[in-house]
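What follows is a set of structures for review.
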Structure I
């Protein structure tokens, strides 16, 4: 085959450092737009970005030119710097070191996007940790609880 073809959809989740509730309603939409811009600049088409006060979900089409690790490194580094410029209360904003990333089939895109759009309602019932455990179980991903919540 003379072409290099790939279509890999990712659902990525990561938290603020120590799961601090720093993403308030005043900054959330702007942050999600910013993260979408970072994804787009890296040729990773954003599909849906959202989250809650202490974490973010990104659903995107991964560029065939970049690794998942590089996408997350750039998204977290640049958005952390950007957040620090938004207010004095965010001067010490950081993301957690880790992340979770799951592949999503084309037939599941609408369901995952809808899930991300409804984070506020979802988190009336579940904590971030409960949500992550549920996702890790759903995607059959092994992890060590001792190191997952940095």
Structure II
């Protein structure tokens, strides 16, 4: 085959450090989501939708052929962390949590994930981030130790 082709969709989730609501201001949150999208595009990982609430983000992204999942998340978090601290000094000492979750998404399920991300505010009126994240881990069959899940 003369070309290398790929279609890998990822649903990436990560929280602010200690789930502090740094992103409670809707304008700040919107800018952060846009900035995360810009980082993803620079890494040739087109964002499909980025959303979230005051203490975490969800990203539906098409993983590019030349970047690993770990490198993508590292750059998303590193680049946005520096930018947020510089752009919004009034929100305090911003930081993302150390870990993240990344879940594969089939093309046939992409629209459902888009809808889920778009409706985060309504979803989190009823479900905490911790319960949501544990449910994702369980749904995807990922073993975890509760003692090391949060920072």
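Annotations
- Given 0.90 for FRET efficiency 1/(1 + (r/R0)^6) of positions 84 and 140 (r between Cβ atoms, R0 = 41 Å, to 0.05), calculated: source structure among I, II: II
- Source structure of the calculated read-out (distance in nm of label points 7 Å out along Cα→Cβ at positions 20 and 36, 2.7) within I, II: I.
Just so you know, all these numbers are worked out from the coordinates, no wet-lab data involved. Predicted model only: the values in this text are computed from it and were never measured. Cβ atoms are built from the backbone, for glycine too; each structure is taken alone.
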